[in-house]
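Novice: Read through the structures below before going on.
Every read-out reported here was derived from the displayed coordinates using simple, explicitly stated rules and does not represent laboratory data. Everything numeric here is computed off the predicted structure, so don't read it as measured data. Cβ atoms are built from the backbone, for glycine too; each structure is taken alone.
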Structure 1
Amino acid sequence: MKMLSEVLSSVSIEGRILVRNWMFRVVILLFIAFLVWGLYASYDMVTHSYEMGFTEGLQSLHYAAGLNSTLSLASVLSFLVAVIGASIVGSEFTLRTAKVRAANEGWVNVVMAKVLLILLISGFMAFIASAIGIAGSRIVWSMVIRASEIARTIGPPEIPVSCWQQLVLVIMGMFFYGLLGGFITLVTRSSLAGAVAGIGIPFAERMFFFWWWLPSQLYAILIEDTFHFFEGGFAGAPPLVPPLEHGWLAWPALIGWTLLLGCSIWLLSRKQTI
């Protein structure tokens, strides 16, 4: 209980440091801007296109599909949390406060607080995406039914997967990328290295290595299986997804990678000399 109390106290300190971090603010603003732009771009593209899939494209703008649409866009942006994770873990090295905090709070407690904060930020960003999806889709749909008579006859689409499952996937994907950026930062003691590698490694996996068991490929498989992508809609399924006969295996595999990263950070923080 004492260790938990110390970690929670460290989380509070980390949170106050983070909200003053300009990189964190930039990433959050970019995240929100992309989601809002995605909703507007969906409206603009669907309402001005009468090609194949038009009816289903209109369904993608229905308020009942709002969470599906914005969370699917948020899943694409999960890699941004690598920058936040690198910034959170690297703040002590940037501010040169690592020795002071390690002496006062214990380096393991400090690092575990950073891991917990990355998880909280992942949940916070998923919440932002959900709020934009719920509120924004209502606004967009009201614009659609004023602009199109066809839209007034269209009922709500059937989304086969629970919105809670979609939310859990987005949080897990963001948490994984945040841990990846944080782990590399802890190894190199450089936020820049953590951010660059945290973004670059997943992209390299997706572009050049098509093994299904790699974390970024697992995440792509789960995105494809968890979200409904409408024909004629703005958001599309991930490209170049490797085949996996039993798709449910991707869940425990990605959870395993996340736990491996978390345990690696914990072990490294215990052995690291500050």
Structure 2
Amino acid sequence: MDSEIRLSETEKRVLQSLKGKLVATPGEVAERVPEYSIRTVYNTLHTLSSKGLLLRVKNGLYVVKGVAREKPLRAALEIFDGYIAFSTALKLHKLLDERINRIYVATVDTSVVVNLGRYTVKAVPLRRRATGMTLINGLYTSTIPKTLFDCFLKPQYCGDYSAITRALYTARRVDWDEFLTYLRHFPSSPLYQRTGYVLELMGEELDFHVPDDVIEYLSERIERKTVFLLPGGRRGGMISEKWRVVDNVGRLRMFLWKDIYNQTESVLFF
């Protein structure tokens, strides 16, 4: 128990200086406790970390353990300059039911994983594509169209294509103009091929409506090279001649949630 940990007066003073802070560097702490040298501050932060009261997430950066446990998303955005993305953003938009223990933050060029106790935080670099955010409960989060774009771009960070198809179906109404804006600004034939293939499957499997101009834009920009639907996945699968995509995921896996979802809707309806 934290209350049973014995602390020196210096440790108590440094810990007190962190009140109201999510994360802090030794330099910031030194400004709050000018009576101590920077070396003393470094040593004290190290000791508090070893006693389990602080989490040292990376060189020169500490997180107050209780705050990290209570406000992991805020702590993640304090650690990394970016926005909540991928499966974490789906969760905030209420498009994902599963509990999460990994927090994704989209950044410009940072790629690292840090441990926040119960959670791990992964920074994913998107370069100039790190854009398209809104505020949800005071947290910078990708908009629904940008979340879907990011998930199509890097499906390994959103729980595979099954999470994407379920999120699309759950959202029902998507701002396709915004979605198309990202496709236009960040051209990529493999992205167009995979996105077009999945969106067309959504129409076939779920009678899900995607505007014609979106499908046309994607289909008109396909290059000759055939790509795998899931990069790094199994090598085999059905081939879509139209989209030049090898479906190494499979329809069954992509829409496995469908029957469960319909059963849940029936139970709630009655």
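Novice: Here helix-only ellipticity at 222 nm (-39500 (n - 2.57) for each DSSP H run of 4 or more, over all residues; to 500) has been calculated and equals -13500, so which of 1, 2 was it run on?
Specialist: 2
Novice: Identify which of structures 1, 2 gives the largest calculated value of mean count of other Cβ atoms within 10 Å over residues 115-122.
Specialist: Top value of mean count of other Cβ atoms within 10 Å over residues 115-122 goes to structure 1.
Novice: Once distance in nm of label points 7 Å out along Cα→Cβ at positions 35 and 251 is calculated for every structure in 1, 2, which label goes with the largest value?
Specialist: Once distance in nm of label points 7 Å out along Cα→Cβ at positions 35 and 251 is tallied for 1, 2, the winner is 2.
Novice: Turning to a different aspect of this structure: A value of 29 was computed for relative contact order in percent (Cα under 8 Å, 6 or more apart); which of 1, 2 is the source structure?
Specialist: Going label by label, the one that fits is 1.
Novice: Have a look at 1, 2 and say which one yields 25 for percent of Cα pairs over 34 Å apart, as calculated.
Specialist: 1
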